[in-house]
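Given below, in the form of structure tokens, are the structures.
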Structure P
Amino acid sequence: MADRESLKRNLEWYIGHQEELVKTYSGKVLLIKDGKLVNAFADMERAYIEALKLFAPGTFTLQPCAPGPESYTVTIFSPQYCI
């Protein structure tokens with residue numbers, strides 16, 4: 001089961017270190033656990049497969065590494081709610 005506070009801390013850690021992480025890992029997917037970088041991967045699929053070998057689902061963060069808030073902000077569009 002996901003620990004919301006732990007996942008929130010992972011995101012806050014990423015945002016706080018984003019600028020320096022982008023210098024080394026831009027374009028990679030970061031595996032973050034307990035506010036620490038565990039590893040970086042070329043794609044989300046490989047990151048997820050490897051993360052599951054180490055940790056239970058919902059206990060880690062897979063974060064695309066890119067500059068700007070777009071890398072950690074999700075916009076959801078649903079035609080159902082458009083007028």
Structure Q
Amino acid sequence: MFSLIGPKRYDAPWKDIESQGWIAPAECTEVRVTLTDAERMAYATAEAEERYRMAATARTKLPVVKALVDRHPGEQSANT
């Protein structure tokens with residue numbers, strides 16, 4: 001997400017700003033995916049600053065994201 005919206009301008013615990021009403025309530029859950037052999041090799045040989053982008057944009061995530069979206073039909077999206 002941060003690679004899409006840019007660097008942080010202000011650092012605050014998200015639960016604090018959520019409880020103050022600045023952002024909508026959110027539930028964060030970590031979902032791990034298995035990278036392909038090619039993705040793992042590219043990640044392993046990448047420079048440290050490049051690894052975050054590679055992990056954030058791994059194509060292996062696409063089916064997982066689609067399955068999560070499909071589990072919540074009709075729910076409000078972040079851009080509505």
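For the reader, a short list of remarks on this structure follows.
- Largest in mean count of other Cβ atoms within 10 Å over residues 18-25 among the labelled structures P, Q is structure P.
- Structure from which 34 was derived, relative contact order in percent (Cα under 8 Å, 6 or more apart), options P, Q: P
- Winner on distance in nm of label points 7 Å out along Cα→Cβ at positions 10 and 58 once structures P, Q are ranked, highest first: Q
Read-outs throughout are calculated quantities, based only on the coordinates presented, and are distinct from any laboratory measurement. Small disclaimer: the values here were computed from a predicted structure and weren't measured. Cβ atoms are built from the backbone, for glycine too; each structure is taken alone.
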